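> Listed below are the structures to be examined.
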Structure P
Amino acid sequence: MGEACDRFLWTTRLLALVALPLASAAGQNCDNVTDGGLISGDETGCPALGYDPAPILSVEAPSGGSGALEIVWISTTDDPNLPSSEWDPIPNSNTLEYDPGPITQTTWYRRCARRAGCSAFVAESNIVVKEVNCCDNVLDGGQIGFDQEYCGLIFDPAPLENLALPSGGSGVMEYLWYASVSGPPFDPDNGWFPITGSNAPFFDPGPVIQTTWFVRTARRLGCTEYVGVSNIVVVEEKDLMELSAEVVRPAPCQGQPYGSIDLTVTNGLPPYTYSWHPDLGNVEDPQNLPPNVYSVDVTDSLGCTASLTVDVFSLDSFDIELQARPACFGLNDGWARVEIDGGPAPFQILWDTPDSATSTLIANLAPGMYRVSVTNADGCTLTDSIEVLENPPLSGQIGATNATCTGL
């Protein structure tokens with residue numbers, strides 16, 4: 001601390017320009033400042049546009065020591081790393097803040113401080129630069145392409161192409177690409193990160209593992225801001241395809257010996273191609289299928305695939321058998337019964353009796369024909385009839401044999 005400003009104290013130029021009281025004796029003791037404080041005000045402008053930089057502000061005043069503060073500002077237009085003796089003192093710059101006024105070249109500034117009665121400006125602040133930089137920047141960011149889609153865990157997209165170069169301004173073009181996994185809008189300070197080494201009008205992203213957005217920015221050499229912003233392109237991870245199927249099963253009992261498959265594809269990117277095993281052709285919903293186990297591989301336009309196995313089996317068949325016992329002559333005591341072999345259960349039974357009986361056995365029947373319908377859980381129905389007969393009336397004869405008594 002204090003080296004740069006202290007050296008200025010002894011230059012003829014400073015002594016001539018800065019009217020600050022010096023101690024009468026070189027070795028006079030004083031309670032000098034110990035910290036030069038902080039200043040702020042870095043900025044960039046262009047003299048062609050009337051560049052008058054903003055004042056340099058005091059963030060923290062010099063501190064330490066006692067007595068009145070005495071200030072002098074110094075500047076250089078060469079190199080802030082040069083010896084302090086080559087910096088220039090600024091006349092009448094004796095306040096904590098300083099307004100440089102218009103400048104035509106880049107200038108560095110520093111504030112120096114001491115306590116009244118001390119001979120040396122031992123406290124110096126940080127350096128502030130007012131940069132002169134006139135740039136003829138781009139006006140349009142151009143166009144890039146193209147959006148891409150993929151499925152799976154990892155994808156290596158094709159390089160992003162330049163469709164139209166940035167335009168406007170003059171000078172060498174500079175590029176910087178940004179990427180984001182959160183998406184638009186483009187904001188370099190929120191969710192977008194610059195890609196190191198992306199200094200060309202085109203860009204090869206390399207493998208990605210999730211949906212990622214890209215944008216190209218551009219500026220002219222000598223400009224600080226990348227004001228040319230292209231459109232945004234996305235390399236999008238699509239949801240994996242999912243397959244489901246509704247099956248119409250063969251039902252021979254209903255006169256329908258063949259089944260069909262109604263396939264549904266969810267997600268993926270149409271159009272789809274279908275590969276069935278056994279071969280049914282490139283169709284989504286095959287018809288007229290005999291009972292069998294079928295599998296299908298579906299491929300979308302991205303080359304993503306999904307598979308499904310479908311069992312087209314016949315509805316369960318069943319048989320019915322009727323039995324009956326005759327009624328006694330003149331009585332209503334016959335019965336009929338239906339026996340069911342096969343499935344699937346449950347079964348619905350309906351007799352054509354006055355009470356529409358629904359049990360397997362019906363009793364107290366008069367002689368006659370009885371019809372029954374049996375429907376299984378698949379909706380197949382079998383119908384049959386049986387006759388309850390009537391036994392003939394009982395008949396008999398009574399006869400007598402005369403007894404002969406021997407010996408009478």
Structure Q
Amino acid sequence: MVPASLDFGSVCVGAGTERSLTLRNPGTTPFSGSVTILGPGSAVGPPIEPSEYSLPAGGGPFVLGAGESREVTVLFRPQGTGRRTGLLDFGTTACGSVSLAGDGGVPVVCQLSTTEIDFGSVAEGQSTTATFSINNAGCGTAVGFVSAGCLDFQAFEGAGAWTLGPGASRLVRVRFMPSAAGSVSCSLEIGGGCAPLPLRGLGVAVPVCAVLPELVDFGTVAPNQSRTSMFTIRNDGGGMLTGSIATGCDVFTVTAGAGAYSLGPGQSRTVTVRFQPTSAGERSCLLGLGGTECPGVTLVGAGDALPICSLSPSVLQFGGVTVNTSAEKSFVLRNVGGGTLGGTVSENCNEFEIIAGSGGYSLAGGESRTVTVRFRPTIQGQRTCGIGL
């Protein structure tokens with residue numbers, strides 16, 4: 001009783017592997033024969049190299065009595081690649097022949113899971129990853145070294161020295177991070193009999209938002225008055241810089257340049273903003289520019305306090321003055337508020353004359369003007385006069 005076939009699997013050329021079987025007589029009558037390998041020249045043997053299959057144990061003549069058995073060992077040592085077959089014969093009609101089959105394998109066959117990696121389009125400064133595997137399809141041990149990378153490609157996992165037994169594999173991850181716009185390509189060294197792996201990708205220019213200035217200071221403006229200022233959005237990068245400028249915030253209003261924008265490389269847009277405070281105090285806001293590249297522009301300004309007129313004294317008392325003689329008195333006009341106090345000091349009285357401080361004035365908060373008035377009566381009696389401010 002024997003199996004119909006023996007399969008040796010894949011064996012490296014020049015190496016060897018053994019398979020064993022038991023030749024047994026389960027009957028009651030003895031039988032005899034001779035264990036041999038049939039090779040080229042035999043009328044029943046397949047075309048094999050005689051030395052590829054041999055019998056290190058159990059070969060030659062035998063006689064098996066009832067219930068006896070014999071262990072037979074067959075050695076397969078391929079001398080070439082590909083399928084190798086043979087026939088194990090027992091020299092007796094009591095036992096059928098056993099088919100022998102095995103594959104002669106190359107010691108190292110380095111295979112990659114892909115022939116190239118195309119990372120496609122990636123924005124400057126951004127990254128994407130891809131993976132591939134190194135496979136040993138041979139029957140020996142493969143040894144190699146994956147380089148750390150080249151140009152804008154980096155092998156960040158699986159790089160360095162590697163050793164793979166028959167049928168084993170290794171995963172390698174590669175990152176592509178373009179440092180500039182344009183096509184990039186190089187070959188990653190694998191070693192171990194594998195050809196270098198071509199890598200390629202395209203760096204895409206990204207827009208870069210520049211806001212000039214980033215802070216717009218309107219200074220101090222009187223309530224219900226206004227002041228305008230401008231800022232510029234410019235694309236200092238590549239691609240298209242897009243967004244939408246808000247119409248305003250708080251007491252700041254965009255009077256020109258609001259709405260959607262799309263700026264190519266080097267293009268810009270000028271935006272005009274009006275600051276019109278309604279009361280005193282500091283004001284600020286962040287004007288949205290409607291895009292991830294442009295965070296916004298800061299607007300600041302202050303509403304000035306209203307001017308407050310103070311007169312000291314508010315009445316000039318000249319008392320008794322002899323006819324055709326004169327007396328002089330002064331008062332102080334002061335802005336005790338904010339903003340600008342403006343007007344004109346004048347009089348329209350025959351016997352009262354402004355001799356100092358007449359005419360137009362413009363007084364900031366805390367500023368003052370001294371006005372001197374001369375009284376020269378020409379006849380007796382009480383006189384009054386109002387000074388225009």
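The numbers here are math on the coordinates, done by the rules we state, and not lab data. What you see is a predicted model; the values in this text were computed from it and never measured. Cβ atoms are built from the backbone, for glycine too; each structure is taken alone.
> Out of P, Q, which one gives 13.4 for mean count of other Cβ atoms within 10 Å over residues 114-121 as computed from the coordinates?
Q
> Which structure, out of P, Q, was P(r) over Cα pairs in 10 Å bins from 0, in percent, for residues 234-345 alone derived from, given a value of 12, 30, 19, 14, 10, 7, 5, 2, 1, 0?
P
> Then there is this: Taking Rg/Rh (Cα atoms, Kirkwood Rh), for residues 106-217 alone as the criterion, which structure among P, Q has the greatest value?
Top value of Rg/Rh (Cα atoms, Kirkwood Rh), for residues 106-217 alone, among P, Q, belongs to structure P.
> Sticking with this structure for a sec: When FRET efficiency 1/(1 + (r/R0)^6) of positions 162 and 266 (r between Cβ atoms, R0 = 30 Å, to 0.05) is calculated, the result is 0.25; to which of the structures P, Q does this value belong?
P
> As an exercise: mean count of other Cβ atoms within 10 Å over residues 210-217, calculated from one structure in P, Q, equals 14.0. Which structure is it?
Label of the originating structure: Q.
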